[in-house]
1. Here helix-only ellipticity at 222 nm (-39500 (n - 2.57) for each DSSP H run of 4 or more, over all residues; to 500) has been calculated and equals -16000, so which of P, Q, R was it run on?
2. Comparing structures P, Q, R by distance in nm of label points 7 Å out along Cα→Cβ at positions 36 and 172, which one has the largest value?
3. Among the shown structures P, Q, R, from which was the value 1.21 of Rg/Rh (Cα atoms, Kirkwood Rh), for residues 68-123 alone calculated?
4. Match the computed value 1.3 of distance in nm of label points 7 Å out along Cα→Cβ at positions 44 and 132 to one of the structures P, Q, R, and report its label.
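The numbers here are math on the coordinates, done by the rules we state, and not lab data. Given the structure is predicted, the values throughout are model-derived calculations rather than measurements. Cβ atoms are built from the backbone, for glycine too; each structure is taken alone.
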Structure P
Amino acid sequence: MTITSTRELLDAAVARQRGLGAFNVIHLETAEAIVEAAESSELPVILQISQNCVAYHGNFSPIARAMLAIAEESTAKVAVHLDHAEDPNLAFRAIDSGFGSVMYDGSAHSYAQNVETTRRVVEYAHGTDTLVEAELGEVGGKNKPHDPGVRTDPAEAAEFVRETGVGSLAIAVGSSHAMTERVAAIDLELIASVNAAVRVPLVLHGSSGVSDEQLVLGIRAGLTKINVSTHLNAVFTGEIRRYLAGNPEVVDSRRYIAAGRKALSAEAQRLLELFERTGK
């Protein structure tokens with residue numbers, strides 16, 4: 001199956017009032033596990049690499065091409081996305097590479113600068129099938145302090161979308177990046193208010209710190225794209241630890257990485273199915 005556009009998957013999720021899983025790729029095995037989950041559940045998924053992932057691999061092209069190839073070969077509906085690009089040039093490169101969507105993250109800058117640079121990325125993507133996501137209201141925890149008190153203002157969100165022309169918007173509603181405990185309380189009334197104020201799908205970052213129950217309620221309140229990274233990484237790493245503890249003689253990395261990949265895939269499938277069951 002050919003790669004599916006992010007816009008198509010988002011529009012379909014909004015129409016069905018369902019959540020759409022967007023799971024971060026760290027290396028080849030996580031991409032394989034996520035796609036396997038989509039195929040097993042027969043549900044769509046977004047594969048995404050972040051600027052941090054690109055930095056880890058030392059180059060954009062190898063991990064990007066691998067992700068695109070895995071998506072291209074899958075029997076599921078798979079879109080590819082660049083997550084948290086703070087450098088607009090990286091977003092331009094992903095657009096040129098045929099990504100279905102890119103996120104320019106200017107949330108750490110002033111409102112005016114965020115609008116200006118986000119608009120540049122949107123203009124660069126004009127004429128392509130690449131959707132641009134942005135963030136308004138800084139979600140903490142990503143190389144910065146956790147600050148669940150930050151909130152996105154609905155009126156400002158509506159103005160931001162009008163001024164930039166973005167196709168989706170990540171909002172700050174009480175979650176925080178890189179949380180290893182699922183204890184965040186998201187502001188459901190605020191989600192509903194922002195959803196009523198803007199005409200584009202809303203994105204939740206920091207979903208790893210949010211419980212299943214809160215995620216379901218958040219989707220019902222108006223969230224569509226649900227980003228998950230740390231939680232899946234923890235499942236992957238935890239299974240590898242268990243495997244090595246029980247098999248201390250193993251030296252072939254394929255054996256314990258395969259165990260981690262299988263566990264990650266099972267949890268990714270569970271989340272995809274959870275998001276699909278959330279319709280009103």
Structure Q
Amino acid sequence: MSSQGPYELPTHVQSALTPLNEKLVTDRRGSTVWNVQTPTGRFAVKLGYPTQTHAWTALAPAREATILRQLIATEHVRFGTWEKGTWSAQPWREGISLYDRWEPHRRSGKPTTPRVGEALSCALALANLHEHGWAHGDVQPNHFVIGAGGTFLIDLGLARGGEVPEAYDFRYRGCLVHYEAPEISRSILESGTAVPTKEADVYALGASLFISATGWRHVSYPDDADRRDQRQAIVDKPHRPITVPGMLGKLIEQMMSREPADRPTSSEVCEALRSAH
């Protein structure tokens with residue numbers, strides 16, 4: 001089942017896109033991603049393939065594409081199959097991640113206040129997805145791309161909330177644990193799966209803002225802890241003290257409440273940030 005990337009664009013994918021140039025962006029966790037310039041624009045092209053531990057990664061590009069087609073113009077999203085899984089092409093989003101954008105705050109060595117407007121732009125991107133009925137399921141700093149054209153929330157392969165063809169669907173088994181809400185970690189420990197929710201997305205946004213501003217994960221656990229121990233720490237322990245100054249820190253505290261019902265909605269987060277902006 002397992003494969004090892006990175007993989008070149010298959011011949012039939014090249015024929016479909018007619019690339020003028022292409023650049024390898026990343027290859028990890030069952031996905032090779034290319035930045036591809038075509039006669040009609042620049043695209044992020046993903047090739048999904050199974051890994052030693054996960055078969056679902058082979059389906060993720062097509063699954064994400066079917067969701068994107070419900071959110072943006074369908075002519076801008078293409079997908080299909082290749083010998084090791086599925087592939088997709090979607091508009092390239094130019095910009096810098098939230099984590100990289102806030103690197104000066106982590107480098108300062110003391111608590112500093114990030115720009116509320118940048119936090120607001122991330123919250124707006126998440127709220128827009130929620131307003132369309134979807135929970136993202138994998139909110140993390142590197143999935144917020146901040147650029148001149150706005151802030152985009154990318155990587156929707158794990159999102160839940162609408163119709164997904166059965167051929168490309170798979171069960172949700174959690175996200176990057178550094179941003180996982182306690183109830184998601186608990187469910188995965190107990191049953192192996194969970195249901196992504198908007199409330200868990202809000203927690204993950206708070207954890208994303210926190211780590212981007214401070215460099216600290218939301219809950220303390222050893223760097224070499226295995227995934228199960230990481231999740232157990234999230235279930236058992238409180239989150240770290242929120243050291244981000246001002247109203248942003250207080251808002252992050254609310255977003256990372258242990259009880260989902262106590263967290264503000266993404267729209268309420270936007271309202272609070274607008275008031276402070």
Structure R
Amino acid sequence: MPAPEALVITDPVLRACLDDGPPDIGSLWELCMLFEFDREAVADGIAAWLGDPAGQRVLDCACGSGFPALQLVRRGYDVTCTDGSELMLRHFRRNAKDAGLAVEPSLLLWSELPRRHAGEFDVVINRGGGNYKYAGAWEQEKLPDRGAMAEAIGQWVRCVRPGGRFYVDIASDSDAGGADSWETEHPPMLVGEHRVELTERIAVDRARGVRSWESRLVVDGTAHEFRRLSHSITSEELVQILRDCGLVDIRLTEVAGEHYDIYTAIRP
């Protein structure tokens with residue numbers, strides 16, 4: 001049987017990512033975002049929620065490789081970018097340079113944020129399908145206590161000024177129809193000179209509240225395997241954490257371009 005025809009991808013972010021050496025978890029993240037989101041549409045949706053950029057200070061507290069922070073900067077927003085992974089920030093710096101944006105992110109663990117930025121921001125954003133579920137676990141195969149999620153969110157909330165807004169997301173509870181595991185085989189791609197194939201498998205142990213994300217990324221015929229463990233969390237649990245942080249006006253908010261569930265709130 002002939003190999004399936006590959007999608008031709010002209011995205012300069014992905015090409016630079018794959019030209020930069022052997023793929024890592026940041027490369028995988030970039031490729032997953034390609035299939036899941038239209039970056040510009042998501043940034044437009046977030047900008048519509050944010051409103052006029054004049055006078056607003058925004059913190060992206062888990063900026064990763066730069067989406068959507070760099071898109072928001074290009075739209076005129078004053079965005080401070082932090083992340084606890086130097087590997088992800090290496091991708092961020094390359095993407096910022098390629099976009100012609102003079103944005104320098106800070107390497108900060110979530111626990112360090114309040115000491116640096118307590119009460120500073122009009123808006124704090126944590127976007128990425130519930131990054132908090134990786135609290136204390138992104139770089140290792142051992143999960144901390146589930147309380148780490150609430151602790152991380154509480155640290156971000158402390159960076160919101162009184163009266164400011166908080167934006168956080170979660171993968172929809174209806175994803176994959178409530179199945180305990182599912183596999184996605186993405187269409188093969190041609191990114192510049194690179195042929196790329198990607199398969200993802202998600203498994204959720206609901207009794208233990210544990211989620212695993214396993215990926216097989218084949219670039220130019222060489223396979224690379226990735227695995228990340230995280231907590232599994234429901235929207236009801238997330239809303240309760242936001243209440244416990246003292247936030248008010250907690251609501252499920254429609255944001256154009258997103259397929260995550262977005263919750264927004266105000267720090268009184």
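1. Numbers: P: -16000; Q: -10500; R: -8500.
This figure was derived from P.
2. Numbers: P: 3.8; Q: 2.9; R: 1.4.
Looking at the calculated values, the largest one is P.
3. On the way: P: 1.08; Q: 1.21; R: 0.97.
Structure Q accounts for this read-out.
4. Numbers: P: 2.2; Q: 1.3; R: 3.0.
Computing distance in nm of label points 7 Å out along Cα→Cβ at positions 44 and 132 on every structure in P, Q, R gives 1.3 only for Q.
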